[in-house]
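Below, each structure is written out as structure tokens.
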Structure I
Amino acid sequence: MLAHVPFSRLARLWSGPAELARPLQLEWRFATVRWLGIVVMLLGLPLIGLAPERLRLGYAVVVLAAAYNLLATRLILVQHPLVARVS
């Protein structure tokens, strides 16, 4: 599956934008790993045999995680003062 994705694209995804400060590059990598976890959870939730109400709760947690990660990624990209404090 990943064999069709050029390595350079994966490296760019891992590194993030070039203008990010070093601490923000680390946050970018954390966000990338969180996106991977969100995708794995989306794929795995239906396979673990949860009751319907628990499955909905599981999806709600994944939606909250995705919203948090989307917001964090956006703040990193615009280098908002909440995340851009470099000391």
Structure II
Amino acid sequence: MDKRSERLAAIRLRFAIGSMLDDRGITTPEATAQAVGLPVTEAESLINRTRVRPGDIEALRQAAGRLGLVEDPGTGHWVIRDGR
């Protein structure tokens, strides 16, 4: 994956995760961390940083999966597991 593709993937993942957290009314760092299964500082940093670091894409994919999101192979967008 080239840098541009990584950045786009990270943006899509962060947007999808943020939207899912908002939909669930999850707003505190502690609740966010619990929802994505990471320590508070790690979850907040991963979701909010603007640069893509090594391992971010995989960590974001795992966090999205914990929230019930899957990648639509046709569009690359992250959707709720039941297709909504």
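Annotations for the structure displayed:
- Comparison of I, II - label where Rg/Rh (Cα atoms, Kirkwood Rh) is highest: I
- When mean count of other Cβ atoms within 10 Å over residues 10-17 is calculated for each of structures I, II, structure II comes out greatest.
- In this comparison of I, II, the computed figure -23000 for helix-only ellipticity at 222 nm (-39500 (n - 2.57) for each DSSP H run of 4 or more, over all residues; to 500) is attributed to I.
- Highest-scoring entry among I, II, by FRET efficiency 1/(1 + (r/R0)^6) of positions 26 and 58 (r between Cβ atoms, R0 = 25 Å, to 0.05), is II.
Computed from the coordinates by the stated procedures, all read-outs in this text should not be read as laboratory data. Quick caveat, the model's predicted, so the values are computed rather than measured. Cβ atoms are built from the backbone, for glycine too; each structure is taken alone.
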